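Following this line, the structures themselves.
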Structure 1
Amino acid sequence: MPALVSIIVPCYNYGQFLTECLNSVLKQSFRQWECIVVDNGSTDNTAEVAAQFSNVDARFKYIRTEQNGVSFARNAGIRNSSGKYILPLDADDKIEALFIEKTFLAFEKQPALTLVYSNARLFGASSGEWHLPDYNFRNLLIENSIFCTALYKRSDYDLTKGYNEDMREGFEDWDFWISLLKNGGEVYKVPEVLFNYRIRSQSRNHSIDKERQKKLRQQIFENHQDVYKRYFSISELVYENYLLGLELKRVKTSKELKAGKTILGPLRYLQNWLKKG
């Protein structure tokens, strides 16, 4: 039975998480998938873990590359895939058993869709539902609102240059979504929690400092200048910055904020006094 969905799992020294990730793939109610683990130059037990699955189920495949970053690994996996649809999945994350069935069904019902994802929850160092804003392409240019694990057509991927291999420090999935959706395309979010995003204390995208944020955002802007110029003008940005300044000033002088400071003041004093004691 040929694969309809190719799941691409880049892995660099995430062998400790890989079993949990691949088990979530194995439990999928939708059966026509292949899962390609791309070992991106790992020095841990990634190869052994991948072999445990590929020896039992031929739908699991393993390829090894030099360490060239997650974009390189994803592109390598997709080049070696055979499915009509692509599903990226990071080696430390998990999908619920109905993820592929529900996202694939959305494409079957609405063939014009470009991208399908779901609601999500956090697990690991933090837990709880991950609240992301509804998709809007203009807003996507300002802040990524879609995690990397979303289903899309291989044919649409082939119209792009793939994941940008210069985005080595993060935000490569955001950069790719812009490439995928810049000429239009419908996006649908399944209204169920079907994706689990692991929070680690040293998670790459959650530990990006202000300077790296600035650098990576500048890189994304330079990669897609034509798109940004299509959606934003300098005068519009200046006016929006002015409105944000007014809103910030209003919040700083609001009665609610002053009341909060009044209430919290004695509590902070007591907290400091207890620490001294």
Structure 2
Amino acid sequence: MIEWTGAIVQGILLGGLYALFAAGLSLIFGVMRLVNIAHGDLIILAAYMGLTTTVLLDVHPFLALLIVVPVMAGLGYVLQRGILNRTLGDDILPPLLVTFGLSVIIQNVLLETYTADPRKLAGGAIETASVDLGGITLGVLPLLTFGIAVAVIAVLQFIFYRTSLGRGFRAVSDNQDIAQLMGLNKAHVFGVAMALALAVVAIAGILLGMRTSFDPAIGGGRLIFGFEAVIIGGLGNLWGTLVGGVILGVAQTIGAKIDPGFQILAGHIAFLIVLAIRPNGLFPRVEH
């Protein structure tokens, strides 16, 4: 019984990482209805930025966040204003094609720059540190990751519903034309939304790089986990992404407990079950 309880708790903590993968996707979909195919590759790009920063400056990955987060946020703003805003409209195909092309470019640039060899961020003692809770041993890094995920989503939720920037997000989300007439620059608002999303991506990339090895080709898998968490929780619902990530993580750890080869498949099965029962997700965002 303790072993199964431990597997469930480990799955909940893993869900925190998946929620960080998903939070940026949920934010930009909620604001501009944009599906970013390059999201997973941007997570891996952030991990490599963290690797370069830690090597060049000889700092801990957590300190590297002080550089990687603003750089990724700036990249997000420039990317949205310079390219992605031009693709937005009634047709969903242009942004899908452009972000798919961006995904291919990022993968190939990382491959040329860092080769295909797996890399990992050196987190030091925190990687192996653990605490014992009632006979269940939990890693400090997974616990910290889950706490960071809750904090990040809480901050995004606060920004979205309690600030003037959030009112701008909701206004352009509900009706772009009326928002423009009210004096909002939707191009700027979309740019800030993408900047926020990629700031979260930076955090996710650093934590992923400390938790496991990574290479230029694994972005697609992170994208799928993020999409599944978003859809399970409900499109555009930030707290829903945390629930979705937890459900996905628990399904995977229980699947791995049954059979190690069943881990990833169990998560996909859980996703399909939720989709069959609640096509709009468990907590679809209510329009205001």
Comparing distance in nm of label points 7 Å out along Cα→Cβ at positions 43 and 147 across 1, 2, which structure shows the greatest value? 1
When relative contact order in percent (Cα under 8 Å, 6 or more apart) is calculated, the result is 37; to which of the structures 1, 2 does this value belong? 2
A value of -13500 was computed for helix-only ellipticity at 222 nm (-39500 (n - 2.57) for each DSSP H run of 4 or more, over all residues; to 500); which of 1, 2 is the source structure? 1
If you rank structures 1, 2 by volume of the Cα convex hull per residue in Å³, for residues 27-170 alone, which sits at the top with the largest value? 2
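Who wins on mean projected area of the Cα convex hull in nm² among 1, 2, i.e. which is largest? Write down the numbers at each step before the final one.
Values: 1: 19.0; 2: 15.6.
Comparing 1, 2 by mean projected area of the Cα convex hull in nm², the maximum is at 1.
Taking distance in nm of label points 7 Å out along Cα→Cβ at positions 131 and 211 as the quantity of interest, name the structure among 1, 2 where it is greatest. Display every interim value, and only then the final one.
Numbers: 1: 3.4; 2: 1.8.
That would be structure 1.
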Per volume of the Cα convex hull per residue in Å³, for residues 179-234 alone, the highest-valued of structures 1, 2: 1
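Read-outs: derived from the displayed coordinates by stated rules, not from any lab. Note that the structure is a prediction, hence the values are computed from the model and not measured. Cβ atoms are built from the backbone, for glycine too; each structure is taken alone.
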